1. Among the shown structures P, Q, from which was the value 22.2 of Kirkwood radius over Cα pairs in Å calculated?
2. Looking at structures P, Q, which one was Rg and Dmax of the Cα atoms in Å, for residues 28-99 alone calculated from, given that it came out as 11.9, 36?
3. One of P, Q was used to compute helix-only ellipticity at 222 nm (-39500 (n - 2.57) for each DSSP H run of 4 or more, over all residues; to 500), and the result was -5000. Which label is that?
4. As an exercise: relative contact order in percent (Cα under 8 Å, 6 or more apart), calculated from one structure in P, Q, equals 10. Which structure is it?
5. On mean count of other Cβ atoms within 10 Å over residues 156-163, which of the structures labelled P, Q is highest?
6. Taking distance in nm of label points 7 Å out along Cα→Cβ at positions 52 and 196 as the criterion, which structure among P, Q has the greatest value?
7. Could you tell me which structure in P, Q was used to calculate distance in nm of label points 7 Å out along Cα→Cβ at positions 132 and 212 as 4.5?
Structure P
Amino acid sequence: LWTYEWHPSYRLFQVVYAIGPRATPTVDGDRVYFLGATGRLFCFDVKTGTVIWEKDYVADFGASVDVWGMVSSPLVDGDRLITVAGGEPDALVVAFDKRTGDELWRAIEVTSEMGYTQPVIFEAGGVRQLIIWHPMALSSLNPETGEVYWEQPWEVAGSLSVATPVKSGDYLLVSQFFAGSLMMRLSRDRPDATELWRGKSRSELPDQTEGLHALVTTPAIMGDYVYGVGSYGELRGL
């Protein structure tokens, strides 16, 4: 039906393993939102491919391109388009008016790389919470305003926050390559959370850990158990 091309430069990448986009396009009615690996964000007309609006994370927000490129797909929430833009100051997360591209709010200071995970929205504590897992912490925000509800510091070596956060009931889980997994218990009566447990492994190597070190694959919580594929391909249940 249509194509759209541009010619990004990959010279800023520390590792060039492939050219082209990493993020999955987000389709919403008559529009599709698309993020390129170097931080170009486009809003296209679905039928014609006409560019309705566009942003450049690097030029517009002062973002730096991570080692593996920019991979976080935009999230549509009502009239908002929520993105992990990695901008400065205080613009790790930026929400736009999905129709016009106007900035609505920005949140979270960038103190390292932006990471690679997806923004997700869960209902917990009587409110809708936008969960952002980035290389310095697991953060919960109000998706309408960008207000931070709560934050759990948890540094991710190599900025490899990749797998999507998982919620089941009151449990919220994230897992990373080096430090293993972190389980939070979500409050039922307010937007808050407390740490339930975290991995204490000496190493991510399969024969030196009893934890789950999921790098790319997203774990699953089923009943009282956690299942996931570790960094070296082993399937584990906790």
Structure Q
Amino acid sequence: MKPLALGPIPTALAQASRALGAGVTLNFQARGHDGELKLLPMLPGAPSMVETWLHTSVGPLCLSDAGAVLSLLGELPVAFEGDDQPWYWQLVSQRLSQGVAGALGVICPVDRDAPAGALLHARLHVRLGDERVQAQLAAPPETWLNWLQAPEWQRIRTALHEALVLQVPLQLGRLELSAEQLASLQPGDIVLPTQASFTCAGSGHLELASRYWAAQVSSRGEKLFLHLSHEEGGQHEH
């Protein structure tokens, strides 16, 4: 069988893709309405539509339908036609929603080609009240890493596909038996570990995937459930 040859991926691009993950959202307010900025990975085979390069504090980025996107992210309608006046973009930047402006700083268009190196592309959705716009965003990995460090971003977490089944042994306790004792065990024998990972109430800790998890066992009808939670606050039920 011919080995599968995979092309190299720049480290920064891999880090940026991992930072984007399944997507991120940022909540904001503008014009008296609640809004949401959502960035999502590109769909396979989707064509690139980015067209307007912008200078920002986190680095260069490129938007499709940039006027519509920026108009929903702030208090003023944004147009790219006409002469680029520095005072105009200062005003636009100042009237952006605080959550957006805090990370991007002063925004202004730049007449340039795409920077050298790989770009990470993403889908961009903006909602403000009843208004919505969908666009695309592309930027160098460094821009993504700088921007996604802003504390306003919230990760989108997706559940594992039901078809993906992981079979991992769970250590419920420790017990040392001699070879003779082990050979004498019969089905139905009760073995009590000398070092138990769980209490009689069903709570305990497990080491799984190089992490320590708080665990709780519960039953519903004839089913036994294991609840796992870790330091990031996520909870998983099996």
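1. That value comes from structure Q.
2. P
3. Label of the source structure: Q.
4. Going through each structure in turn, the value belongs to P.
5. Ranking P, Q on mean count of other Cβ atoms within 10 Å over residues 156-163, first place is P.
6. Q
7. Q
Rule-based calculations on the coordinates, nothing more; no lab input. Please read these numbers as outputs of a predicted model, since none were measured by experiment. Cβ atoms are built from the backbone, for glycine too; each structure is taken alone.
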